[in-house]
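Alright, structures below, take your time with them.
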Structure P
Amino acid sequence: MMRLKLVPDHTKIPFVHYRHIAVGFSLIVVIAAFVLMFTKGFNFGIDFKGGTVIEIATKEAANLPDLRARMGKLDIGEVQLQRFGDDKNVLIRIGASAEHAEADTGEVIVEKVKAELGNEVQYRRIESVGPQVSGELIKAATLAVLISVAAMFAYIWFRFEWQFGLGAVLSIVHDVMATILVFSLFQLEFNLTTIAALLTIVGYSMNDTVVVFDRMRENLRKYKKMDLGELIDLSLNETLSRTIMTSVTTLIALTALFVFGGEVIRSFTFAMIFGIVIGTYSSIYVAAPVLMAIGITRDWGSAQLTRAKSKAGK
């Protein structure tokens, strides 16, 4: 039987040769992400800005202008209607506002909507988040991302050495900022599921980077006099097949979820798809150039091996 091969067994791609172009591109991405964060901002979902989401299904094709007019009569604040899936499914978003916060809680708003629409529609999902809770969620989400990055740095430093840890962390930061750039640029909904996707991307990117670093560590012990650039190229080419196959199989599953999973998890799956692609790129063109720039202790591998053998002998 012939095996499926996305990448030949023995590649000799000069990754290090193109590192300056890749670093320039990555710097532009990170800077653009910071600029957009403070200028354009995010399209925060109900989780982060507060409000109410009601998912309904109509008996016939939904008449959005009529629904919008009926929601406007209720005086419940800013209302957004979005059709998704087929013509019968509609998502009603009611943003929290200061003038309606005291008078209309989530429960009151839901009751007003139900009183207006009655039994004409089927209520499939109802979610309400207050402004105070949404503020706490933003702080908790930011803290979760920062703690995960710090924990990853500590893990890599402990397992390898600080140069590898710095390369891995910069790779993770690059992936997170690139994902943030896309969500801010295209004003995609940014909610708690997006944060979950970011944390998953952090773990996936770290796993991919550790595989490359582990091969570099083996080659440092094996080729003690090889030029560092050649050694990094060799390690990247040796792990390229595994990296591409893992990414492709993951993307196949995520693409199916994105197409058939529905509106509720669409922001999560999109963030994951983009994160897998950018994470594969950063494992090659962010982590490796950092090692090239700061260097690696060439006798580190043998020193660690000697120390491990002495401990085992005791």
Structure Q
Amino acid sequence: MAKKLVDGYDALFADLDGVVYEGGKAIDHAVETIGRLKSDGMRVGYVTNNSSRKPQTIADQISAYGIDVLAEDVVSSGQSGVELLATLVEPGAKVLVVGGEGLRTYTEQAGFELVSDSSGKPDAVIQGFSPDLGWKDLAEAAYSIQNGAKWVATNSDWTIPQERGIAPGNGTLISAVHTAVGQLPLIAGKPEIAIFETAKKRLGSSRPLFVGDRIDTDILGANRAGIDSVLVLTGVSRPKELLATSAESRPTYVISDLRELLVPYQEPKKTKFGYSLRGSEVELLGNKVRVTAGDPRGIDALRCACAVVWASDKAIHTLDVESELYE
């Protein structure tokens, strides 16, 4: 019997935004796929750069879609951020939290003393995303850092997928503070490896598979952590970015949606001028990347095109790639 893509792995680590849900809506096929994996005995954990909410709040949202999940299945960059913070300042140190309820909870539970602004003379600032953050919050962070406070950020995501489109993420807020203080924070979340190590420890996994929707954080982070990665095309990163990505950020697998975790994964095969997969074929003719068979908008053609471009060792801007592969 042919193996499923997930066979051989002892856990699935999934990003949330763009993989399981988008804003307040579950992504097509995510609920039934995760349910099937869990019924087959696979441990599923959720590794998210969202630090604004408590694990229980996130678990409640996932549960509302019909997925059986516990708070301890959720690993947040807020948790990793506080672990990183603990290596920089003494236990019980004063901390200014610039973020949401979840980040404040993690910080307080770790035994730190929370202060409300720079007048409290914090020893450290920990910054995460919250839609309620304003100029005053960022200014207090800047004042504290200029006065010598250590600075940790939960993640550096530039964008967040929402139901109405792509919105600014924590990276934009970090950039605002960076402009004022002239330095950068230590980052705890993806693409740094700390959050993956936390997830492996929390879920008792030695060979997880990670699925995410962002090349710059999810895939790069998993690769850095030595974890096989899956890029699912339901969120931020699109085929154009995938074709152009550097070797360190290339996923182990590329899928259209989570259903493909449940079927065998087929790699493109080398042909005389390119690669083929099932009924699709993509060739490199001079500097032209062309679909010579199959649907140019299908996942098989995209996998073939990736194989062609990545094997060419040519910079993407020197290649004339058929536009239907990425539009």
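General observations
- Parent structure of the calculated result 12.8, 40, given that Rg and Dmax of the Cα atoms in Å, for residues 111-190 alone is the read-out and P, Q the choices: Q
- Which entry (P, Q) yields the derived value -22500 for helix-only ellipticity at 222 nm (-39500 (n - 2.57) for each DSSP H run of 4 or more, over all residues; to 500): P
- Structure (P, Q) behind the derived value 2.4 of distance in nm of label points 7 Å out along Cα→Cβ at positions 95 and 119: Q
- Among P, Q, structure where distance in nm of label points 7 Å out along Cα→Cβ at positions 79 and 175 as derived comes to 4.2: P
- Entry that produces 77, 49, 42 once Cα extents along the principal axes in Å is calculated, selected from P, Q: P
- When distance in nm of label points 7 Å out along Cα→Cβ at positions 47 and 127 is computed for each of P, Q, the largest belongs to: Q
- At a computed 26 (relative contact order in percent (Cα under 8 Å, 6 or more apart)), which of P, Q: P
- A value of 23.6 for mean count of other Cβ atoms within 10 Å over residues 15-22, calculated from one of P, Q, originates in structure Q.
- At a computed 5.5 (distance in nm of label points 7 Å out along Cα→Cβ at positions 231 and 263), which of P, Q: P
Each reported figure results from applying straightforward, stated rules to the coordinates on display, with no laboratory input. The model shown is predicted, which means the values in this text are computed figures rather than measured ones. Cβ atoms are built from the backbone, for glycine too; each structure is taken alone.
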